[in-house]
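Some structures to go through are shown next.
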Structure P
Amino acid sequence: MPSIFPGLVMLSGSIVALVTPMEASGDVDWGALDRLIEMHLEAGTHGIVPMGTTGESATLDVDEHVRVVERTVERVEGRIPVIAGTGANATKEAIELTLAAKDAGADACLLVTPYYNKPTQEGLFRHYEAIAAAVDIPQVLYNVPPRTACDMKAETVARLAKIPNIVGIKEACGDPGRIRQIRDLVDDPEFALLSGEDAQTLAMLELGAHGTISVTANVAPALMAEFVTAFLHNDPVRARQLDALLQPLHKVLFIETSPQPVKWALYEMGLIDVGIRLPMLPMTESLRPELRRALQAANLL
């Protein structure tokens with residue numbers, strides 16, 4: 001897979017956690033999806049994740065899920081990696097989604113920890129072990145306990161990193177120091193460490209992360225790509241300048257549950273319609289002025 005991390009071949013850089021654009025009715029807007037993908041290719045985004053949490057994977061049915069992945073692969077045409085979200089809280093379903101993503105031509109898959117079930121660490125290990133054994137495709141773990149009620153510990157990640165096709169982790173536990181813990185326990189220097197918390201990405205990069213899977217990259221793809229590239233190419237001063245510019249955006253895009261703010265931001269920017277699926281709603285009206293101010297400050301409106 002293409003990489004911007006010096007000397008290593010792995011997932012790295014600014015990888016967008018892509019929204020799924022929808023019409024006001026809630027139907028997937030395929031034309032808007034095509035336009036968003038082209039925007040990211042032109043802006044220098046280093047990879048695309050369709051059907052992650054930001055893509056509302058929990059509210060799309062299986063056929064829609066697979067079609068979004070297929071459409072993304074078709075539009076990208078191999079220019080950057082496509083890492084399909086295929087996680088589920090049932091191991092059998094996660095295997096089926098991962099197989100479908102492989103058949104669609106995805107470069108890798110992103111698998112969130114099983115939500116709601118609250119498995120033990122051994123249960124987590126066996127869940128991912130089973131998926132890796134069933135589908136021969138690079139797989140990226142995804143730890144986001146605030147949304148799943150399940151925290152995959154660094155020791156479990158280190159065990160899983162020994163499985164050849166488990167190639168990295170998106171870490172969003174809320175503690176940037178977890179990156180250091182994983183780095184210290186994983187022997188493979190090419191195991192990709194990716195931030196899953198936009199506001200903490202700089203701290204994670206400083207602790208050894210190789211990039212980010214970003215919500216903010218939806219609205220500021222060029223800025224996010226420049227920010228991560230600057231850090232990885234040994235320009236920390238520029239990286240910190242860009243991080244300071246991006247922090248207000250990070251804050252406002254999580255002012256309420258994602259992807260409500262980021263989808264409204266893209267609507268304000270004229271890039272998508274207002275569609276979002278219940279139980280999510282369009283961004284609360286009283287919060288929209290703050291979002292607009294942040295977009296204007298970053299020259300995005």
Structure Q
Amino acid sequence: MNWNPESDFLPDNLKHGAVTIGNFDGVHLGHAQILHRLKAHGLPIVIFTFATHPRQILCQETAPEQLTLNERKEYLLRSLGADEVIFAPTQKILNWTAEEFFRNVIIDFLDAQVIVEGANFAFGKKRSGNTALLREFCENSGRKLEIIHDLLEFDGASVSSSRIRKHISRGEIREANALLTAPYQLEGNVIHGLARGRTMGFPTANLGGIQTIIPAHGVYACRACLQDGASYPAAVHIGPNLTFHETENKVEIFLLHFSGNIYSQCLKIDFLEKLRDLADFHDSKKLMEQIQCDIRETERVFDEFSMNFN
């Protein structure tokens with residue numbers, strides 16, 4: 001739900017619920033922990049998040065690259081048990097003081113009975129409100145506040161969106177996916193490329209219009225999901241084609257066991273594992289041998305994933 005503060009009202013069946021507020025970029029295991037605590041209260045679960053990350057408005061130069069598009073974010077949060085996901089107009093509410101935010105959001109719009117947050121939660125203009133102030137507001141308005149002080153750790157460090165971004169930027173897909181509630185996904189539209197792969201017998205689809213962080217250069221085993229809902233194993237090449245002395249960074253997808261025209265279609269790519277770094281194979285024959293090897297490895301990884309999650 002995209003919230004217009006001037007006109008939109010929350011349906012009565014979602015009021016007096018259990019609420020959490022945050023960015024939820026990536027929808028990782030830490031977020032799942034918060035959803036688990038919300039479920040324990042036996043109330044409607046409402047997630048209040050932002051249409052745009054606040055830092056993209058306040059300081060775009062230092063804003064983090066996005067992990068999850070809003071449509072996928074809502075899908076993943078609902079999969080974890082959320083009854084409603086509210087996307088607030090970030091620009092409009094950034095200037096609300098902590099008291100205004102609490103009154104406008106928690107009281108007037110959500111009429112929340114329970115609020116669940118992590119210990120580092122901040123709200124209001126310039127993050128002026130902290131959990132101590134939130135507790136004061138909740139007590140004064142007869143609402144219950146639960147602060148989770150022991151947020152999930154994995155391999156000795158806290159689970160966070162920033163940690164996941166680092167893994168993805170390094171091509172550490174298995175490490176990133178271990179922290180996420182679903183495989184990392186890129187979404188974009190299929191655009192025309194040089195058609196070099198087609199002439200070699202390996203037609204690829206170039207992905208354009210990507211709005212989320214792109215993994216490091218390399219070749220990856222993935223699952224490609226088409227608009228009609230069908231999915232295929234896919235070998236994905238990210239970066240320039242060194243063998244042909246290209247310099248342009250591209251995301252090229254070779255769909256296994258597929259033939260057809262998907263130009264202009266929206267394609268969703270779930271990343272499962274990095275297979276190798278990019279390399280210059282000096283001639284097309286050696287490149288084709290390596291592609292065959294990549295295809296076999298993609299099949300193996302895809303089959304392993306399908307056995308574990310389907």
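No value in this document is a laboratory result; all are computed from the given coordinates. Not measured: the values here are computed from a predicted model. Cβ atoms are built from the backbone, for glycine too; each structure is taken alone.
Here are the numbers for this structure:
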| item | result |
| --- | --- |
| helix-only ellipticity at 222 nm (-39500 (n - 2.57) for each DSSP H run of 4 or more, over all residues; to 500) from the coordinates reads -8000; which among P, Q | Q |
| Ranking P, Q by distance in nm of label points 7 Å out along Cα→Cβ at positions 68 and 268, the structure that comes out highest | P |
| Identity of the structure behind 20 (criterion: relative contact order in percent (Cα under 8 Å, 6 or more apart), calculated), options P, Q | P |
| Origin of the derived value 4.1 (distance in nm of label points 7 Å out along Cα→Cβ at positions 20 and 236; candidates P, Q) | P |
| Distance in nm of label points 7 Å out along Cα→Cβ at positions 212 and 228 derived as 2.5 - corresponding label from P, Q | Q |
| Rg/Rh (Cα atoms, Kirkwood Rh) from the coordinates reads 1.04; which among P, Q | Q |
